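Please go over the structures that come below.
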Structure P
Amino acid sequence: MSMSAAVALGALVIALLYAIVVYNGLVRLKHNIAKAWANIDVLLKQRHDELPKLVEVCKQYKQFEQETLQRVTEARARVASAREHQDIAALGKAEGMLRTGLGQIFAVAEAYPELRANEHFMQLQTRITALENGIADRREWYNESVNLLNVRIEQFPDVFVARMFQFEAKPLLEFASAEKSDVDLKALFST
């Protein structure tokens, strides 16, 4: 074997090993995204199961804000639909609506001392708040995983391996800025 053939073979082996390392890294990132999504999905399902209980407790107080309960129920249905279809963009919008509705329920509940004193309501509020915090943590991990993959498939020379194996950019799970703002308590109690 000539020297140039050995150099060419060595370069080919190094390029192949590099492609394997890049491919395995991209696969790991892709699976991290799937795992992060599954973790979010578990928490969304748990919250989905808890919300009807919260709405039912609130309904027991006849004067409680029916419009707020209706918005939460509708948002819950939209989150479930987006979750089932793994539609990240729709999930972000529906999550924002649901977060706003939950914030309104908890804020309006302040005007109902007997509801706030209800042990079941307080347990549900604590449980849902914990789930919301868990979802926020998991969403952060999901977005970090998506960001790592998206950056990696655009970096040189990884972009060649990513294109060869058709790795595609994934969307971040985002909420609209209006949906991230705090609930306007003054507006809620002035109506």
Structure Q
Amino acid sequence: MRWSLWWWVVPAVLAFWAVGAHNRLTRLRAAVLQAFGQLDAAMALWIELVPPAPDPATPLDEAAAADEAGWAGLRAAALQLGACLAVARQRRQRRQRRADIAALSAARDVLRDAWQRLLLETPRFGGQAQPGSIHLVWEQRDTQVQLAIDQYNQAVRLYNAALGQFPAAILAWLLRLRRAQVL
């Protein structure tokens, strides 16, 4: 009689544990996806700050042509970030790859470098930031992006820590859950 009770209790406890562990991993994965959504929105607002290219039919004077060379580098970096963001966005529900996040991180760095280069090398653009200028808006959006990155990285660290814990690691292996990549 005692053994028959154990045959029912042990599988029931294991089943309840598995359901609880699965729910926890699912909740943490959803937090990573939500944090990525916030990061996506912040980066999209950042990219929107880059003005479109001028009409090629319009002739530019020397100063405007020099300014346009700096803006062209920023536009190219924004296009690269937009493309990397689109790929990561497309795959976020279907197992994002580490390479997607690494490319997104590199594109973010390139965009920030292009902005710094624009500030330093473009005549008539550098100097003190005036209230309401693109300088201040850029810095505000940069701060928003950095905050979103920090939140995303924190969610990824919690998820990865949960995947690495002993009993949950077995369940993660069975469900083929992979570790997420920090940005």
From which structure (P, Q) was distance in nm of label points 7 Å out along Cα→Cβ at positions 24 and 144 calculated, if the value obtained is 3.6?
Q
Given structures P, Q, which gives the highest value for distance in nm of label points 7 Å out along Cα→Cβ at positions 8 and 160?
Q
Of the structures labelled P, Q, one was used to calculate distance in nm of label points 7 Å out along Cα→Cβ at positions 56 and 152, giving 4.5. Name it.
P
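Where a number appears in this text, it was derived from the coordinates with a stated rule and is not lab data. Computed from a prediction, not measured in an experiment: that's the story for all the values here. Cβ atoms are built from the backbone, for glycine too; each structure is taken alone.
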